[in-house]
Structure 1
Amino acid sequence: MFQHIIKYLFFSFIVKPYIYLVLGVNVSGAENLPKVDEGPSIIVANHNSHIDTLLLMSLFSGFQILKIHPVAAADYFCNTKWKSWFFKTFIGLIPLKRTFGKITKEELFSEINEVLRAGETVIIYPEGTRGTDNTLQHFKSGVVHLSSMNPTVPIVPFYINGPDRILPKGSWVWVPFIADVYIAPAVYYKKVPAKVLTAELEGIVQQLREEHRRKEEL
């Protein structure tokens, strides 16, 4: 309960006012935004800045935010007790150990599976790390393996433009820029090779990126 109160206050009185009043957000495909009160979902998005997570979570109402959990590398966000406490308490972060091949997929995704089975939502960045210059890197297949364990949970692809200018990789200085968010209809797990569904998800985010580029050219 304490963590819920802190997370709610943090987003309601610090993050969302800054995102909406100082920066600004344009959303395309808002009708595809997951209805987190109705069940779990897996949000996948491109990743160029630490602002990405705050921006995505700010699209939801204050109480809905309590049901959203970003997944991030444990060795970066939880490598000290202070960082672990802060990101788990204020963001609701689920730390993921980058130990692929050393433990089973069930063990690797156990905490994420618990959250999904509790009816809550996770945010995953399939590129695995932040890119630079708003580039889109090839997706890794982890999200598909997770989906195979939760085949009825929708995967909702997002494309984010702008946070790479607001807070570029390697910088701690926030620069005011309006961000654009594009949301595609949900995709569900298919019994196909993981690389096929991974490529499909990557292709959808790439299409959203192209949609943004066309709008910028008008």
Structure 2
Amino acid sequence: MKLYFSEGACSMASHIALNEAGVKYTPVPMSFEKGDANTPQFLGLNPLGSVPVLELDNGKVLTEGVAIMEYVANQNPQANLVPKNDTFEYYEFKKWMNFISTELHKGFSPLFGLQYMTKNTDAQQEIREFVVNNLNERFEILDHVFSKNNYLCGSQYTVADGYLFTIMSWSQWVKVDYSKFKYLAAYLARVGERPAVLNTIKLEESLCN
């Protein structure tokens, strides 16, 4: 299978999942600056022109990170990257995948496009403050969770943790400080030390630079 990704983008979560699962794949780096996502070949895989895209050996294509991560996790059940189906823990996992996708992934997005929303710097600052305040409310929820649990689903690392780590890594690019949330910060440092996470970051850097 092939994973189409862009360095540090949300696709890194799917990339981490592949490395955590230990399944064979070919990484395909995409440069939006060079127009890789606008080619007829890539738009044939994903008309939205976005990553991640997982192309299977049989030609089938899967898009949307939350779907890709769970699919990848199920390729190696022994890795325990997703709780067992039809258990309460599984639905709790789904809750967190949705929370990250809707409350954080989309929550961070406006900070990358302030200059496109308005040229008024005062308005940009007002929007930024509103977005950051909303994010801080979500960080507080997560901080409470990690004051009790090592991972989102208790003691079990899942692909949701790789997803959360990826989205939170954007904080450095948009200057969002979460250091006052000590349990969240400690959790992110812990996930960031996982071999699969470190290897993914290193691999993306080497392929994209």
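Quick note: the coordinates plus some simple rules give every number you see, no bench work behind them. Values in this document were obtained by computation on a predicted structure and should not be read as measured data. Cβ atoms are built from the backbone, for glycine too; each structure is taken alone.
Here are a few things to note about the model shown:
- Identity of the structure behind 2.9 (criterion: distance in nm of label points 7 Å out along Cα→Cβ at positions 129 and 145, calculated), options 1, 2: 2
- Label whose coordinates, when mean count of other Cβ atoms within 10 Å over residues 17-24 is calculated, return 13.6 (choices 1, 2): 1
- Computed 1.5 for distance in nm of label points 7 Å out along Cα→Cβ at positions 41 and 201 - originating structure among 1, 2: 1
- Identity of the structure behind 0.95 (criterion: FRET efficiency 1/(1 + (r/R0)^6) of positions 121 and 193 (r between Cβ atoms, R0 = 41 Å, to 0.05), calculated), options 1, 2: 1
- In terms of relative contact order in percent (Cα under 8 Å, 6 or more apart), the structure with the greatest value among 1, 2 is 1.
- Distance in nm of label points 7 Å out along Cα→Cβ at positions 65 and 137 from the coordinates reads 2.8; which among 1, 2: 1
- Winner on distance in nm of label points 7 Å out along Cα→Cβ at positions 33 and 81 once structures 1, 2 are ranked, highest first: 1
- Origin of the derived value -15500 (helix-only ellipticity at 222 nm (-39500 (n - 2.57) for each DSSP H run of 4 or more, over all residues; to 500); candidates 1, 2): 2
- Structure from which 12.0 was derived, mean count of other Cβ atoms within 10 Å over residues 57-64, options 1, 2: 2
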